[in-house]
Every structure is written in structure tokens, then in C-alpha cells.
Structure 1
Amino acid sequence: MTHAIEPKPGILQIAPYQGGASHVPGRSEVVKLSSNENPAGPPESAREALKKVAHLLHRYPSTDHAALRRAIAETHGLKAGNIICGAGSDELIHMLCTAYTGPGTEVIHTEHGFAMYRLSALAAGATPVEVAEHERKVDVDRILEAVTFRTRLVFVANPANPTGTMLGSNDIGRLAAELPENVLLVLDGAYAEYVEGYDGGARLVAERENVVMTRTFSKIYALGGLRVGWAYGPPHVIDVLDRVRGPFNLGTPQLVAAEAAVRDRGFVDRSRAENARLRTWLAKALAEIGVMSDTSTANFVLARFDSADEAVACEAYLRADGLLVRLVAGYKLPHCLRITVGDEPSCRRVVHAIARFKGQDG
């Protein structure tokens, strides 16, 4: 059916984003390993900060996010003036597409890249251009070959979701150096904190005018329910984004909880260490029952099965047992399941269940 009132081109190509499942009909309790959430839950420092502002909910929040930007800058050794905050990194991705693309322009993303790159490009009226990866890893040469005079943005998640693979700093630096000057490289560092000593690309941002980094509080900081993200970029990019940002895009609870969380370095260190320990165990235990995965640098493992049918059957088997993992056929990985690194009992339970599914329960 056609209507006299029509959206701009690209909008109707967008299928609403589907998050990881949270419920199983008929079961009151489930183990959720489908959304890459920190099993530790939010830091106590953030919970206490929320309690202290409950009486201020009738007041409008800060419009400049100065206290949070200062806390981020002090924690990561950055310039507060080069930071902008948003409702999760999703809003920042959307803002970048809104500000720098439109009809007649192109946005490059990779074969297994985060779905929001394509969706935000379409929403802006731009053409998303998908570039093949090599064995589930971003290929710099293929990205460079795909660049045309229409290209405006290149999105690269590092570490990547849902593959968990990662490019080294030399590869990322080469990509930034060989892109045309009018093309902005966006480094999505949603999982950067899970890599010991990795700055998410901040040093490269400081050195160049064509690189911006996005980060989130939804993963290692365990504040997914509050939706807080931030970006670090050269002043000319931050100035542009600030012009398209809504003045009250973050509420007071979001701002104070994120500020407390980013200053809680002990929580981050403990979460990183526990994730690394259990991620190693999970990957090894799965390999022992014939389910392989690439070396992950994030808080999940991409488990590879022999076929798409086997992956679908395994997901259904796990779901029936109250274990929720993520089908990733939408990311062109139909034979894989993405399994979040949960707490130790959850990791052990999912491995035992997959072993039973494969007839290897002893």
C-alpha cells in the first residue's frame, strides 16, 4: 500500500534492531548470555550516586556534561574539550551519520560489523557499503579499495562485535593514514576496556584530524540500562556533533552514575581480569567438545558450529533449558552463536548444555 506521506529514501529499508533475548515463555528464571552484559552488575559506586540524586529528578540536567567529561578525561588522560557524551554510543554513531552523510554519499562498514552502522547510514539517507572481512577479521586493504569520492565515513569496531577479533595498532594507523582527507574513520571502542593497555584509538585521534573514537558505559561499566556513551575526536568534529546533539540528551541519573563508574578503576580492573579468566576457560572448554572460536578480545566468544542448522538447533536446545545466547545469522554468521562470558556458574552451565546437545555429556 502506498501513502501520500512518505519518508525519505532509505528509511523503509531499515528493519528495527533486535536486541538479545531476555525471556523464555513459561520460565521465570533464565541465564542471559545474549547481550554481552557484565555479570557483576553495576558498580556499587554508581548505585550510591543514583541514590543521592533521587530528590533532584524534577530539575533539568546539565547541558554541557562538564563533570562527566572531566571525569572521563582524567581517567583516560584525554582533553575534556575533545569529548562529547550521548545516549549510548548508538546515539553518537547516529549523530556522525546525520552530521557528515546524506543522499549521494557512502558509509563503509565491514561484513560482520555492528548493525547500527548500516541502520544509521540509511536513516541519514546515505548508502551503506559493505566490505568483506577475511576469516572474520577486518581487512584494511579491502576497506581502502572500497573508498570512492562518495565515501564520508568508515566504521571499524575494535575489538569487533560479534566476532571478538581485533586489529593491531599498525593496521589501524595505516587505514587512517591512507584514507582520503575528507573521510572520517570512526573507531568503535565499545569493548576497548577488556583489552589490557589498549586506549581504543585515543592516541591516533590526538595525532590526526580524520579519526574519532566512540566508547560506551554499557559493557565493562555495566550501565547498559542507563544508556551512556562518549566520543573523543578532534575539535572540529566535536564542534559539529555538539551542534546536532539534543541539549538534554542525558539525564542527571545517567550523568552521575557514569561519572562514579568511570572513576571506579578497581571495578574495571576486577571485571577485566575475571572476564579474561573465564573467557579463556570458556573458549578452551568449548574447543574440547568440538566447538571452535577465534581468539576473542571482548567479553564474549563466537562459537562456530558445523552448519547453520546445527547452530539454530543448539540455540533452541539452550533456550529450552533457560540459557539465552545470540543467533548471529543477521551478521552473516549463520553457523555461529555469540555467547557472553557470564559468571563462572553460567559459563560452566552453558558448556555442559552444549556438550549434552552434541551427545558428549559423558
Structure 2
Amino acid sequence: MIHTDALVIGAGPVGLFQVFQLGLLGLKADIIDVLPHAGGQCMALYPDKPIYDIPGVPVCTGRELTQQLLAQASPFMPADAPDALPRNLHLGHMVSELRVLPEGGFELLTDKGLQARAHAVFIAAGAGAFVPRGLNLPGLDAVRNLHYFLPEQADAATPWAGQHLIIHGGADEALSAALEMALHPDPAQRPARLSLLHRRDQFQAEDELDKRVRALMATGQIELIVGMPVAAQVEGEQLTALQILGADGQTRTQQLDHLLIRLGMSPKLGPLTTWGMALERKQVAVSTASFESSIPGIYAVGDINTYPGKKRLLLCGFHEATLAAHHAAATLHPEAPQHLLYTTTSPLLHQRLGIAK
């Protein structure tokens, strides 16, 4: 059981900034995300595409923005080692249940069994929990050699080293994964055979990425399989082959050791709709004075919320996270003076940030 002042649902840019703002105000926060990495939509959909509308940052990628926000929040996201995940960052978890406690505060449960109690909850879930699009084929629910993500660490062992890996997809996510696996810096971690499965011999990827992958196809480092998977052969907990329907109308059996599905991500509100908050068009209705939902103590910031004049921009999400943090701090500690402090001059904020003055 995690006990914390605040629980932030969503580790995208707004969620990470929410942790920073709460930390500045002296509130401890834990953060939960369904994805295996921080960054939310920025990392799931456009990690290497430029963003031009972050104040004071002329241009950065989604990956760079995530790294900068993690660095900014690092005083409030402690880790046991420089390369370790922060102790209060819980990845790969979807919040499945949320209930109001009779004595005040909230209790949350994730789909992986993680339990948490917090005095306030901040929903920063963007358009919803981003989950990978899968194959609608029977028998795949329990297989152990079906994957959706690459290993988080570049030097981590790959489960398909020395085996036949099929990557399914034809957009940036699939081609980037194929390129990364074919050119893995450790040859021992590369698949012995690497295939790219797509419904046709045309990709929906960036031109440069398309050219690099096709160059590897020309040298035999990547094999292209054209067709659509229509059935799966499963033995125990292992997917052993796919039945693939080709453009000629013929179905062929393709053996494999591992299948990596890279068909993009899909946002889903999921259990959030059952938590009792007022919703408008699948978004959480909030007050613009506090960004509190219809349930006191539950806040919604970023693309997940709605109010008159709402604009779905990162800049607006950062503003909302700031006001929500101040409202929560005043509510949880009404006895404390509510003076506005500035990071430029405040010794207290310097102390919380770990800055020696």
C-alpha cells in the first residue's frame, strides 16, 4: 500500500509537471501510467517529431521534452541509482478502481494489484490511457512471446536474440522498431531473422525512415512479408505461427519465435467513466478556479478535462496543473499561509529543489 499526499494518474508532460508543482508546494506525489515509459502521448505517438509551442523552447522533440520534464521534477522523483526509475513512478499500471474513503481521501487499485491511498488525486490522462492496438485473433490472450514494446533500456537483453522476430505494422512505430533491432549495437541481441509484416508493399512512414528500412531489405537484413494475419497457431503459452492471407488470395503459414505488434496506440477512458465524476463528451468537467472535478479532491488537468473555452494545448495543461496544485495545497493545509513564493528568490523553494544558496 502506497501512502502519499497526491496521486497523479498519467505520466505525460502535464502529469510530470503536476508532480513538480506539487513538490514545490511541499506535497509528496506518486505517479501512475499504463505505458512502460514516461512521456504519455508525446512518447507514444511522436517521440522524435518537433514541437514548436513550448514557451522559451523554440523547438524540441517529444522525447527531449519528456527528458527535460523528468529532470525538472527530479527533486521530487527520487531514485535509488542514477539510471533507475524514480521510486514514486509506477509504470505499466492502469488504475482500475478509485473510491472515496469515509475518513477522507481516496484509495486506488491498479490492474496489476498496486494499491495506493492519497489525500488528493490528479487525473492527467490526456485523451485517455494509451494502449497498444492489437490483433483481433483468438488465442492470443495468454501467449508469452507476443510483445508490444521494445526493451526500455538500450543495453537490455532482448527476448528475441538469435531467434525469428516478426514485426507487424507499416507506420513509423513498426519501421523504427525494425531499424533499431536490425542495427542493435550488440550483435548478440539482434534477431537471427527479422521480418516486417505489412498488408502491402507500401508504408505510412517518414520518407527517410522508409528509405533506411528498404536499404536493409535490399541487403537481406530485413525480410518483407506482405499480407494480413487471419489466424494464429498457439501451443500452450507460445505463438508458433501465423496464417497470413496474401494479396493473391492464398493463405500461407508463417513460423515465428516472437511477434512484436507495432500498430500504433489507441486512447481509452476505461474505468475512469465509472468513478462518478461529471463527464461531458468523454472529458472530465472541471471548475476553472481550481480544476477540481465534481468530486472534491479529484482534479483533472490537460486534455482529459473540459470547461468553457478549453484549448487542448500543452501550455494550457501546464497552467491548469499549477492552479490545481495551489488549490490542493490550500485545501489540504488550510492552516499554512498561502503566500505566493517565487523560485527566483524563495529560500524555502530553493531548499525543496535542493539548490544551495
Structure 3
Amino acid sequence: MPVTDEFEPLEDLDLAAEEYTRACAGAEEPARERLRAEFVGVALPFARRLARRYRGRGEPADDLEQVARLGLVKSVNRYDPERGSFTAYAIVTITGELKRHFRNHGWGVHVPRRLQDLSLEVAQARVALTAGLSRRPTEEEVADRLGVPVADVREAVVSGAAYAPGSLNAHAEGYDGVEVGDLIGADDPDLELVDDRASVERLILRLPERERRILGLRFYGNLSQAEIAQELGVSQMHVSRLLARALAWLRQAMLTDTLPPWSGADETDHRLALTTRFHGDAIETRVSGEIDRDNAGHLRDELLTVLRDGGRMRHLTVDLGGVPLLDAAGVGVLVTVHQAARVRGVKIKVTGLQAYVKKIVAASGVPDLLTE
């Protein structure tokens, strides 16, 4: 006995269930089937009202009503009068069938049942809190209302987006005859750089450790040349020279099929060369190359060896005409050698200072080393 009126009268299902139970007590099987069909017909409006509560959630209303009717039939078949009210039992059974339908058919992407139920609870809590607070509630407020951790609320919100995911084949608004999938993705310009990056990586591994470190600090650590100089204990000018040389070598290596030679392959003293000449009791040592912290110790040892093995040497001249760069470590070497020469009674002078080196030595406070 279906009723389609939106404002259909409410039936007393508990009373109808008692009458149905008494009538079925002494009835034969055919009569029970008829009584059962009549009772289900009386309860159909009740099932329809429960189904209407779940409208607007992406599932057709007819499907929801069919699921509710199935739940109603199960309620009638399993009802035991000794367990209490039929209405309460039917509500639990029909609602369970409706929720199970949404879990099995309503979600476009499979989500664990716990998150499915929690996402619905989160949505309902947000509606209630919005009405009470006159604003959108925070995740902490929703979690407090539901008595769950905030992390679970966030996970439920993310999972809720899987209920009705958009289709890539859907029509893209604002475009004529274009699907959403056609607008997603584009040629990645970085793909063309994959080979170059792999080549540069292999070439960098061929550089000396110091140059690799400078490149790393500059382009990965995002340090300035001055900061790198402070890190390495050398001058900013020296860092600039080393960086320029390494980049020039990498550029040349990338543009040629044959690996170009690296002039600084020997990290011990590759930029340092000493030539010593003896003139009676005078010795002249010519130094060429850059002097920094990496090879200052080698220069010190060589000059001290000249002093020690110089015999009756009375004069030592250190010609730095071939030294374009001298850092604090190099100045320290000159001071050490100067002091050792004074102990041995040897006069020492430094000549041929280039403009930059001369400025560094003068700024270090040892102008007596500039005696020509």
C-alpha cells in the first residue's frame, strides 16, 4: 500500500508490529506471507522517510529508497517482540543498510570504513558548530566535539575528497570541446636538462676536493664568495679565482667530446713552484703561483730548508714576482721565515710584490718585509 504524499501521516509501527505478531502466532504459512506483506506495506512510508535523510549525497533517490525497503524487509524478518520496540530496531537496521550502501557504492575511491564514517561525522560536526559559532570551526574545535585527535580529523577531511572525485573526461568549463584531462600536464622543460645535469655531476666528481666544496657551498649552500672565503680561511679574491677556474673547466668539458686537462690535478702544490739560486753567501728563491692555506705549509717548509741548508748564507731574497695572490696563511709564512732568518743572522728581503699582494702584506702590519 504505497503512499506518495510528501506529508503522509505517521503510522504507529510498534502497535502494527504487535498486531502482526499476534496474527502470525497461530496462522499457517500462506497466511503468514500475506500478513507479512501487509505489515511491510504499512511500514514502507517509514522506510521512505529514512531514505530521504540521505538525499543530496551523490546517490539517486530511487536507489536509496530501494536500499531502505530492503532494510525494512530484513527488520520484519528478524524482528523478535521480546527484544523491544520494532521502530527502534527498524531504524538501526535500515540506517545500517543505507550507510553500507554509501560505503560500498558511494565512494569513488576506496577508503577504509573508519575514515568513511569519521568523514561523515566531521561534516555533521562542522555544520552544527558553524550554526552555533556563526563561523567556520577550526580543526581543533571539530576534534574536541567528536573526541578524536586532530590528526584523525585532518585525515578524514582528506579522505572525504575521495567520495566523489572529478573525472578527467568531464567537460572543462570555459573551453569548447575540451576535457579536464586535456588541461592537466605539460611538457616539462627540465626534461631537456636531464642529460646535461648528469654530465655535470660526473664532471664535478673529477674536480679536486677543494673546488667541489666551493661549488657546493656556492650553488647548493647558497653562500656568497665572502662567506665561502671565511669558511675556507682564504681571501674572497682567491675564492673568485678558484670558482672561475672550475666553472671555465666545466664549461669547456661540456662543449667538447674530449675531457680537457685540469691544471690543478695535483692538490699538494699544483699552484706553487720554487726556484733557488746560490750567489756566494746570497741565495735567491723565486716563487710562482698562488699562495693560500692549502700550500702555505709547503712554502714554509721549503724556505726553512733553504735557511737550514744555506751554509754561510748571509742574504736571502724571496722573489714573489710570480705570485698573483697571497692570503693570510701566506703572510704568516713570510713572518715565520723572517723570524727564523733573524735567529740565524741572515738578512731577508721580499721583492717583486704585485699590486694586490703588496696591499695584502702592507695591511697585515709587516711593512719591514717590503724592503727592496
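Each value in this text was obtained by applying a stated rule to the coordinates, not by laboratory testing. In this text the structure is predicted, and so the values were computed from the model without any measurement. Cβ atoms are built from the backbone, for glycine too; each structure is taken alone.
State the single structure among 1, 2, 3 that was used to calculate helix-only ellipticity at 222 nm (-39500 (n - 2.57) for each DSSP H run of 4 or more, over all residues; to 500), giving -11500.
Working: 1: -11500; 2: -7000; 3: -17500.
Attributed to the structure labelled 1.
Please state which of the structures 1, 2, 3 yields 45.0, 141 when Rg and Dmax of the Cα atoms in Å is computed from it.
Going through each structure in turn, the value belongs to 3.
In terms of distance in nm of label points 7 Å out along Cα→Cβ at positions 55 and 207, which of structures 1, 2, 3 is highest? Numbers along the way, then the final one.
On the way: 1: 5.1; 2: 3.7; 3: 7.1.
Of structures 1, 2, 3, the maximum of distance in nm of label points 7 Å out along Cα→Cβ at positions 55 and 207 occurs in 3.
Out of 1, 2, 3, which one gives 8 for relative contact order in percent (Cα under 8 Å, 6 or more apart) as computed from the coordinates? If you can, show how the numbers build up before the last one.
Working: 1: 23; 2: 19; 3: 8.
The read-out comes from structure 3.
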